[in-house]
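Colleague: Below are structures written as structure tokens.
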Structure I
Amino acid sequence: MNLPQIGIVRNGFQVPENPEIMKAQESIIEVFDEFAGGLFKIELSDYIEIYFQFHKADGYRLKTHTFTGEYKGVFSTRSPRRPSGIGSTMVKLVKRDGNKLTVSGLDALDGSPVVDIKPVYIPFSDEELSEHNIDNRKMNPRKEVMSNIWANKMDLLMLNAAQIHGHFCPGLAMGVMMATKAMQMIRGQSDGMEDLLAIVETNNCVSDGIQFVTGCTFGNNALIFKDWGKTAFTLTKRDGRGIRISSRADAKAYMRMTNPLFSGSYKKVVGEQDHSDEEIARFKKLGVEKAFVTLHLDFEKLYNIEEVNVEVPPYAPSHESFVCGKCGEPVMATRIVNTEGQQFCIPCSGGEGKILTGNGIH
């Protein structure tokens with residue numbers, strides 16, 4: 001095929017960059033004069049599709065790694081190394097100025113030849129669009145989370161992480177920051193199948209931020225807890241090569257400098273257990289401010305990063321259940337206590353087992 005070039009992309013990206021970072025910046029599509037007439041009434045479209053050439057791509061590969069580290073066939077990815085060399089991206093049309101279109105959401109490099117432009121038609125009612133989004137979530141429930149990770153949109157990640165944590169605080173922000181950085185470095189994809197593991201060394205607010213961003217939780221057996229009392233965690237794949245991020249010794253002092261008022265409220269509510277309505281309200285208000293300020297502090301002043309080798313545990317086995325001889329409730333086989341020929345759950349046998357509380361495992 002002989003595809004005519006109708007225009008060119010203008011932006012500040014000379015080399016490939018994180019696609020989500022590129023999409024966050026505006027680009028200009030400059031349409032050549034001989035094709036400018038084709039833009040008639042394009043400003044009536046909120047979204048348009050830009051078709052362009054990957055002019056800096058070096059050949060193609062039929063199987064390739066995606067930006068998130070998955071290994072797929074090229075036709076199931078958005079890799080620039082394609083047999084056709086053609087890329088397409090749906091963008092928001094910000095404005096039109098003659099033969100120049102300002103758009104947001106484009107992931108093409110500066111100088112990319114544009115070969116076509118089409119309006120995007122979404123034939124969904126509000127109800128149908130909602131159902132469409134639900135269907136997309138069913139296919140990939142963490143798609144939005146992963147997109148925010150690659151785009152470094154920690155504010156959005158924090159808003160969602162707070163839904164499980166219950167409130168905003170610097171600890172949650174630290175967990176979001178640490179987990180986002182580790183995910184970007186290791187380029188892992190969590191689907192809750194234990195191929196990506198998070199090892200936390202504390203059971204405080206930080207852990208909730210880590211669980212949400214990484215997708216590694218106690219429930220899917222991808223979260224490992226070491227009761228060491230350190231603001232640190234490791235993210236690793238099954239090969240055992242991981243990234244450990246830990247809080248610097250002077251991190252607290254650096255954070256106190258940014259918002260000293262919260263430190264005083266934290267001491268009253270958490271340290272002195274002052275749970276009066278007035279102090280709790282003040283604590284939450286200052287916590288929101290402190291949390292979102294923390295997200296934008298200098299990462300290198302807060303944390304140390306190191307590459308580590310981890311002894312990865314085997315996949316969690318599936319255990320048969322037995323019925324307790326006293327209470328009649330089903331119990332995992334590994335928690336059954338055999339006493340005088342009968343099988344009991346731990347409490348019915350008179351034991352207490354191990355308990356994880358705010359004081360750790362005991």
Structure II
Amino acid sequence: MKYSYNLRQLLPLATVFFLSPALRLVPSGTAELAGRAAWVSVPLALPMLLLYMYFISRFLKRRQDGEGLAELTLRSLGGFWGRLVLAALGFWFMIYGGFMLRSGAVRIITTIYPNSSAALFIISMGILGLFAALGAERTLVRSAKIIKPAVLAVLVLVLSFALVTVRKDNLLPLTVFECEGCIKGSLAALGVGCVSVYMCFFLNGYELEGERLFLRLSLWAVSVLALLFWLNTDIIGAFGHELTTRLSQPFFALVRNLVFFRSLERVEALVVSLWIFSDFILISLCLHAAQHAFRLVLGRQAEYKGEKLFDFSHGRWVIWLCGTGAVLVGCLFAREPESLELWSRQIIPGVNLLVALLLLPAVYIIGRVLKRI
């Protein structure tokens with residue numbers, strides 16, 4: 001049985017993946033880099049993101065049936081260097097998944113269960129992500145398709161009610177000097193958009209698409225940045241850029257201050273609980289991509305063929321190592337608030353931008369020059 005899926009099924013996965021880092025990183029990140037003009041930073045990321053969609057579509061046109069970016073990397077760079085780069089990417093995906101375990105646990109503790117142990121949430125979510133990685137990628141893709149409408153509906157509802165809290169003087173007027181940091185601020189939105197796309201194409205089982213790949217990826221990029229622009233405008237308009245910079249979870253702080261239909265208050269626990277699904281998709285995708293890369297490094301078949309949970313054939317024992325590694329990263333890394341902020345605002349976005357804008361284009365260029373793809 002072939003466990004495959006197409007782009008129409010894959011893009012909801014990219015959207016749900018996008019929402020988790022976007023809510024954590026973009027409002028406070030753009031406010032820190034662009035100041036009062038942070039709300040106009042997101043649209044400025046669109047040209048670069050569309051250019052990146054064009055690059056990804058050109059890269060994927062060089063693939064063969066059943067290949068993803070992992071297989072293309074191995075073919076482009078050859079045996080030794082291809083395995084070395086894939087091993088580095090596998091470790092990074094595992095670390096990224098572990099960091100998201102820590103970040104998600106901190107969000108739950110600060111908003112719903114104060115003074116609770118982060119380890120309990122990290123281990124629980126890590127086990128769920130491990131079970132997801134042991135199955136077919138198609139299952140994860142279909143789960144995202146089910147989750148996406150609920151998450152987007154809640155997000156749009158919150159942003160609609162938040163419009164009444166927006167203060168015009170937090171947004172306008174803007175001077176030329178205040179807009180100087182807008183380009184730098186757009187890097188946060190660009191990084192989140194790039195990582196959401198390239199991570200999805202590290203999965204196995206994506207069916208070959210026709211000539212409309214770039215168009216469909218471009219439409220996706222426009223839609224998610226439009227949503228992110230609305231989110232950023234609501235938060236900056238409600239809190240101002242100085243307070244937004246100091247908030248670790250500005251979106252959920254916005255939710256905490258809302259009153260729905262003049263009677264329903266304190267719904268942040270419900271919204272935070274719903275966002276666990278987005279975290280689950282992100283963590284599971286990181287584990288899927290990590291184990292896929294490691295199994296290719298070991299020369300094993302990475303395609304899921306209906307193996308049982310405790311079947312260790314074809315290098316499936318690597319999946320357990322990746323899940324364990326991510327949980328250890330979540331438990332041991334960024335235990336202090338200052339360290340978590342450093343990872344969240346600098347290390348994670350910086351490495352993702354390096355992979356997206358330097359490493360993968362370099363792999364493509366080398367593959368084309370050497371005529372391997």
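Values quoted throughout were computed directly from the atomic coordinates according to the rules given, and no laboratory measurement underlies them. Treat the numbers as computed from the prediction; the structure is a model and nothing was measured. Cβ atoms are built from the backbone, for glycine too; each structure is taken alone.
Colleague: Determine which structure produced the value 40 for relative contact order in percent (Cα under 8 Å, 6 or more apart), calculated from the coordinates; the candidates are I, II.
Modeller: For relative contact order in percent (Cα under 8 Å, 6 or more apart), the value 40 is produced by structure II.
Colleague: Here's another thing I want to ask about it. 34, 24, 18 is what came out when semi-axes √(5λ) of the Cα gyration tensor in Å was calculated for one structure; which of I, II is it?
Modeller: Answer for the origin of the read-out: II.
Colleague: Kirkwood radius over Cα pairs in Å, for residues 113-216 alone was computed and gave 15.4; which structure, I, II, did it come from?
Modeller: For Kirkwood radius over Cα pairs in Å, for residues 113-216 alone, the value 15.4 is produced by structure I.
Colleague: Which structure, out of I, II, was distance in nm of label points 7 Å out along Cα→Cβ at positions 73 and 193 calculated from, if the result is 2.3?
Modeller: II
Colleague: Given a value of 49, 41, 23 for Cα extents along the principal axes in Å, for residues 153-280 alone, point me to the structure among I, II it was derived from.
Modeller: II
Colleague: Can you spot which of I, II the value -8500 was calculated from, given it is helix-only ellipticity at 222 nm (-39500 (n - 2.57) for each DSSP H run of 4 or more, over all residues; to 500)?
Modeller: Value -8500 for helix-only ellipticity at 222 nm (-39500 (n - 2.57) for each DSSP H run of 4 or more, over all residues; to 500) corresponds to I out of I, II.
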